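Down below are the structures I want you to see.
Only the coordinates and a few stated rules stand behind these numbers; no lab work does. Predicted, not measured: the structure shown is a model, and the values here were computed from it. Cβ atoms are built from the backbone, for glycine too; each structure is taken alone.
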Structure P
Amino acid sequence: MTRTDTARPLHLLNTSGHRVGLALFLVVVVAHWAEHLVQAAQIYILNWPIPEALGLLGLPFPWLVTSEWMHYGYALVMLVGLFLLLPGFTGRARTWWKISLGIQVWHHFEHLLLLVQALAGANLGGGAAPTSLVQLLIPRVELHLLYNALVFAPMVVAMLLHRSPSDAERPAMACGCADRDRVEERG
């Protein structure tokens with residue numbers, strides 16, 4: 001397999017397939033957000049104890065919530081998705097997407113730290129459960145809401161800017177993500 005063969009799918013993802021790639025990625029991100037928001041509602045509205053607040057998928061599959069592999073896998077999917085979709089962004093949208101990617105690098109590191117602790121059976125600070133660095137300051141449920149918000153907000157800004165590029169940014173775009181109605185309004 002040549003370099004051209006391996007680069008072709010990435011090129012297609014960031015040109016003709018960028019809009020679909022972003023839409024599929026957004027579905028995964030929103031589904032994950034829904035899990036965290038349902039868990040928060042179970043804790044703060046329904047007053048369920050944290051161990052019983054398992055989100056939507058965690059109710060029928062409780063092992064999902066307690067699996068560091070599942071949490072790490074999602075953090076990795078987010079990191080890979082942000083990285084693979086980056087070449088399709090230009091200008092201001094690219095800057096915001098890179099901010100989201102940078103925050104996700106840290107979030108991924110935190111999940112890697114949790115996974116290593118779970119696999120090693122030795123937790124940070126000798127605690128009863130795996131603990132991330134920032135979790136030493138912020139409880140895990142709230143921390144995951146914060147991390148997801150910190151990654152999601154610049155991602156949304158990037159997507160909005162990407163769909164409505166400035167006249168200077170438009171020529172550098174290799175995909176068809178720009179909002180056609182706005183193109184006609186400016187035209």
Structure Q
Amino acid sequence: MQNAEALAAQPVFVITLEAMADVPAREALLDRAMGPGRKRKSSEKLRRGRQPAEGLAFVARDVRGVVIGTVRLWNIRLGEDGAPALLLGPLAVDPALKGEGIGSALVRRAIIEAQRFGHRAILLVGDALYYGRFGFSAARTSGLSMPGPYEPARLLALEIAEGALDGAHGTLRAIGRRTSPSKFAHAA
């Protein structure tokens with residue numbers, strides 16, 4: 001009986017930093033989970049041509065090491081001269097494994113690591129019912145906008161440091177490390 005209990009207690013997935021070798025699997029997962037229109041989203045305008053924030057790109061792997069989930073955070077600026085922040089996304093889980101807690105674990109890990117690195121706020125475009133459980137809301141985003149079409153009620157933020165979004169206004173801007181076309185051909 002102890003062996004069965006020990007096996008039941010084993011995690012069915014682990015979260016690790018994303019590696020370059022994960023790019024093809026991550027891209028295939030994003031295509032399966034989000035469909036062909038995923039690269040037309042407003043958030044993509046902030047990610048295109050950029051690398052994720054240093055140390056803030058994660059994958060979930062099953063017990064065989066297969067990538068079954070992904071989340072990345074990106075460096076942004078809150079308006080033209082505003083404070084730096086992070087943009088979360090895309091978050092995706094293998095459609096066959098939805099409801100297993102993988103997405104929630106990825107979001108929690110992203111928040112914890114962002115806080116550990118000293119970031120003060122995270123924004124995203126997403127479902128308030130889902131992301132609200134992590135503290136995200138539209139309460140502090142009314143002065144902010146995305147660089148393309150989006151639903152304002154879906155622009156959500158989490159203040160990691162109290163007051164990080166005080167006075168934030170303007171259109172979100174991409175900042176951070178640029179990709180080299182050959183090295184990060186699939187950095188979306």
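Suppose helix-only ellipticity at 222 nm (-39500 (n - 2.57) for each DSSP H run of 4 or more, over all residues; to 500) works out to -7000; of P, Q, which structure was it derived from? Label of the source structure: Q.
For the set P, Q, ranking by mean count of other Cβ atoms within 10 Å over residues 86-93 places Q highest.
13.8 is what came out when Kirkwood radius over Cα pairs in Å, for residues 22-109 alone was calculated for one structure; which of P, Q is it? Walk me through the intermediate numbers first.
Details: P: 14.4; Q: 13.8.
Only structure Q yields this read-out.
I have 18.3 for Kirkwood radius over Cα pairs in Å, calculated from one of the structures P, Q. Which structure is it? Walk me through the numbers on the way to the answer.
Values: P: 18.3; Q: 17.1.
Traced to structure P.
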